1. Computing Cα extents along the principal axes in Å, for residues 61-100 alone gives 41, 16, 10 for which of 1, 2, 3?
2. From 1, 2, 3, which structure was helix-only ellipticity at 222 nm (-39500 (n - 2.57) for each DSSP H run of 4 or more, over all residues; to 500) = -4000 calculated on?
3. Who wins on distance in nm of label points 7 Å out along Cα→Cβ at positions 21 and 157 among 1, 2, 3, i.e. which is largest?
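Each value in this text was obtained by applying a stated rule to the coordinates, not by laboratory testing. This is a predicted model, so every value here is computed, not measured. Cβ atoms are built from the backbone, for glycine too; each structure is taken alone.
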Structure 1
């Protein structure tokens, strides 16, 4: 699983960057996630991407006084902006540059992209149906951000009895990133204790390569 590795979160000119946040920790995930994806595809694993995105009129973002709308208002959700290439785009709106997966991690044929309009990939999407149809019971998580969309999806997955593994070096969090006790570490601790397991990507790559005979 590649959670929300989209321009709004990890690229210059995206929503986080426009809000004055340092997107470097998310951009730094591209290389380790690329290595995991290469090994996963070679081993025949099913690859799923998620994108957080909304209708251009924000009709799926909740009422004006809903928590989701209120919390995203300060990020200028739906605002018209200019993408780095000069084209017209909109913050967190589907079918725009802002919500496109970063170019280096572009999905390939056979991958599935789940469009979601809340933090969890399970909320009002077909994600669970897709997984059940393929009889998948274990999810390996990469992406951003650790304490929001990753953890929200992990929790919902656990409630549905999926086994969750979060790759520590393939996830990142901007909130409290420079604090002595970061949100990233707090989320990993909660996951390790109650919602699943964590691992380093190198261990996963070694295990998958061994199964593949490489």
Structure 2
């Protein structure tokens, strides 16, 4: 009878990517509580010890999942951004990219935000969080330079706008708002947001 290390070898191509893909499937189907390195090894078809070469414990696995989530979200938002678009159209495009990511990755998004607010967040994860917010921040910074919205701390404005958008995403991923309705309301959301941020006259 083969030993476990022989029947389930360490070498598994890109094992780290395979482990993360399997972990994300479990996260989506059963939640974070069902994740364990031992079960992950079994599901991926490697030895019990193999995941430990990439993740020292379950927390490291969760951090890695959150990191890949923020990287993927940042990529989706960045692809949607076009500085040549008018402000309102540009914002709607970013909002739609964020909401689509949220709808397609509800369990992952929940984990991402849970790890984002952890006091022991790693520098790498903190940098990924900041990178994901950069396009939205840049939209407001550019708009301020052109005098299209009120002056003020662009980071604070970005936080408020992001909170409004995340609220819609949260309502959608928890089933309180159908995804089609949420996506269809983004033009209105952005319009009201910009109306409230319009420069005051007099």
Structure 3
């Protein structure tokens, strides 16, 4: 077995090892509002559940040469954001939002996604997602080098769930109906494939 010390690697090498190893990764499509009211949208696969009581999720938003991304900047300023689950029907449009646009241009408009008003926060979501979660900022951390942080770690508390009727029954979500897609390495994505069940030990 190959053994690699990450301290001897470049950042790019470590990145490739991580995204190639930790698969599949769920994808969050996140909408935020800028100070000027521009609706920003971007996908993130460094995303997961933190807690169910209260319901909290996490986003890890990487910086480029220490420069904060618009999503992180907007979340830290406004303390609100919406997380959408990326699925087979919206993944092509969401992929368009990964383009690098200046802050005054909306990725949501570029991808021809349809804004929809939120119930409890001022940031809109988009209609093309079967699940969206209105979130408020619970906590944020700057990670990496203390002088030049490389990452903004965001924990958000979910204050409202929106779930398409067809995929919800008796408190459960139909994973086949949701048809979520996940991120692999490079330009590769995955659909939900063969499913199997293992009973948890008592």
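1. Only one of 1, 2, 3 returns 41, 16, 10 for Cα extents along the principal axes in Å, for residues 61-100 alone, namely 2.
2. 3
3. Checked 1, 2, 3; max of distance in nm of label points 7 Å out along Cα→Cβ at positions 21 and 157 sits with 2.
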